1. When log10 I(q)/I(0) by the Debye sum over Cα atoms at q = 0.15, 0.21 Å⁻¹, for residues 70-157 alone is calculated, the result is -0.65, -1.02; to which of the structures 1, 2, 3 does this value belong?
2. Comparing 1, 2, 3, where is mean count of other Cβ atoms within 10 Å over residues 78-85 highest?
3. Work out which structure the value 32 belongs to, where relative contact order in percent (Cα under 8 Å, 6 or more apart) was derived from one of 1, 2, 3.
4. For which of 1, 2, 3 does helix-only ellipticity at 222 nm (-39500 (n - 2.57) for each DSSP H run of 4 or more, over all residues; to 500), calculated from the coordinates, equal -11500?
Structure 1
Amino acid sequence: MGPTGVGKTELSIALARQAGSPVISCDSRQLYRELNVGVARPSEEQLRAVPHYFIADRSVQSGYSVGRYEQEAIALLSELFTRHNTLLMVGGSGLYIDAVCYGMDNMPEVDSELRATLMRRLSLEGVDGLRRELRILDPDYYSAVDLKNPARVVRALEVCLTAGKPFSKIRRNVPKNRSFSVRFLALTRSRATLYERINARVDRMMEQGLLEEARQMLPYRHLNALKTVGYRELFRYFDGEITLHQAVELIKRNTRRYAKRQLTWFARYEDAEWIDADNFSPAAIAIPDA
């Protein structure tokens, strides 16, 4: 695991070959087949190097949830463990990692009137007021969540208000028993290097056709899958709100901010092994015999 742009894909190919394992993606956006450039999907060469799961295997129109991912990923792991002693999961979506390693907790049933009230507030006030309330009720989740994703802000608030306790405390209250053990490898780089890589990658994405990919996604901009850094900024450009240069600079800024939130999230894993990707060889990681 690690922040966006840190180099997880490159390392995962080397480790997968070393372990004799496929790569099981835990990226909440790379699983959509319509999203390619904007989600930094592995290249065709990388996808051919080792088998991959949960990469471009469903449509943005199909709808998906972290709970469904938990069910499908656990079923896949159960099947793959009949042929492998060690499996490699790779990604930066913290909720998806938690879902597989700990399980999703049973959330309280939310009153439809409360949900409607929060949605009205979102419509009338925008997301800023809801963010401020979430910061008071659940500062831990506030520091890690994508604050530009209204659906996640609303969801956390409605659980906080219903349960009378922070959403972050409920989510990992009682971990589920799993039939496997987990070793967390957290990839990082110096902050300056990481930000340089992010800026350069955004420039490459634009060269590779992100603008046209975002244009093709305009009909689906209302879907949660498209409320994502790299697309929402370009949607604003298409709407005439900002220039293309401003959109690209916002993508870089928002991606850097997202990476910072990811690092905050991963810091919660007390037993994570932190790997400096600036000075590291995959061969340094001991993998049990496949």
Structure 2
Amino acid sequence: MTANIIDGNAVAKEVRSRWRGRAETLAVSGIVPGLAVVLVGDDPASRVYVGRKTKACKEIGIHSEVHEFSADAPEEVVLGRIGQLNSNPSIHGILVQLPVPAHINTRRLIEAIDVRKDVDGFNLYNVGALVADSTVFPPCTPYGVLCLLEHTRVPIAGQNVVVVGASNIVGKPMAMMLMKREATVSITHIRTRDLAQYTILADILVVAAGKPNLITAPMVRTGAVVIDVGINRLEDGRLVGDVDFEGVRQKASHITPVPGGVGPMTVTMLLVNTIQAAARTCGIEFEA
């Protein structure tokens, strides 16, 4: 068996096309979705990510702004700008590009964002409300994973799902979103004793642990669907995921590559959340 490759770029293109039409519909009514990115410091990777997001916004019809601050900017100054953006009716989504310098409290910045504009889905309300199924915006990466599974027509209800990684950004919300769809979910992490005894039982395996090649072929059930959220840069410059792609693809039924799998979907769902936020200002709720 050789796995079918889940092409995140292709799925992202299709989703963006559909939501571009919705952004155009809003524009006809005088509402241009607006996204503000707060960037503190000069981290090179962060600048690359912000550039990709602003380019994607332009392509889909979203107005974007980047609010830059020096690495030594006082926390209160950054908080003040977030407050201004909260009250700006032309800005429908706000995100803080992470990481921020060590002297700034990351959680304080994120909690300062109006929940109705928290399009990254990182605010404690949005993360915690997943438990009660009342979140305003799903976190973008888990949301993108679900979109990939649905696009690939992978059944979720009744399936055994193992999530490797228990972060607030991916692992925990991923588990909640899968349980909402009636999957049976186990959450593990890199310190789980005998990790393979869990992963081998998975119909769907979602890996977001941040360790290169953590998951190898013997750890995967034949025919499983494998979603690799990890992205790691090796010493030779190559980007790899948390899954041994070449080995696991010989056993899985479907697998995401790195890069080109989950990554494009994360940015895409940010765009979706921003357009949805703009639509809600005029009482519209687009179907996901």
Structure 3
Amino acid sequence: MEAVQTALGRLNHLRFAPARPAATWAVDLDEELALRRRELAYLEDERALVRARAAAAPRDADGFVAWFEALRDTGPGQGDPLFPWLADEATRPQLLWFLTQEVAGEAGFEDLVALAQLKLPEQPKLELARNYWDEMGRGAARGMHGPMLARMAADLALDPTLPIVEEALALGNVMAGLAANRCYAYQAIGALGVVELTAPGRSELVNAGLKRCGVPPHTRQYYALHATLDIKHSEAWNRDVLRPLVSADPSVAPLLAEGALMRLAFGARCFARYRQELRVAPAAAGLRRAA
């Protein structure tokens, strides 16, 4: 499976990294097409794992939004004991290991939103534009979320040579794959929306752990910001993206649901692997969660 993630990482470099015209364009195109076939097969296998649950999502707008919002409590990986442990007990080196994995699995939320909004109806497109503008710091370089994450990595001297677990790579690759292929436009919107829905609680706990370990406010700004801002983003996303899309075409509801469930499932796999690598004792973690 690691070979698959390496191949998908290569595909994302080919199609997203700025480049120049090359005499090898025909060979490069053949490589990209081969990698895209591999990607689509991978995404279809993952869709199959969530299809039955997604098909049960309501097709009316009110019912769907209520179902979607309930994923904050009932979705895969929610309430994982990893995060209270990070907040209350993880050492600084353990937190840095976790952050290194998270940075590696970040696909660039603002770029994914930009891809997802292509040719959407007016109201969802406007809301994704507002979301993108916030991600871009509303025009201020210091407020851009992507560079903010990079500054945190630099301030904490995260080790770029540290091995990255397969699950973290897979999380970034699946998000990029959904956003880059317009046949998964609705899955991408569901996946991005569920990030906004579920990230604040986890970000708050990560921020608490960093604060406990003496990391200064300007370094942990990324997590402090997402602990609060994403709550407003989620409310607007559900109201102005999901609701109008389902109202206009109820048949997109299970596709939106697929994307949300895929993103949560990949996140849950990451959390389980992180607990394994960090040796978080299940019994102790369970007690911390209950507390």
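Here, each number is a calculation from the coordinates, and none is a lab measurement. Predicted, not measured: the structure shown is a model, and the values here were computed from it. Cβ atoms are built from the backbone, for glycine too; each structure is taken alone.
1. 2
2. 3
3. 3
4. Source structure for this number: 2.
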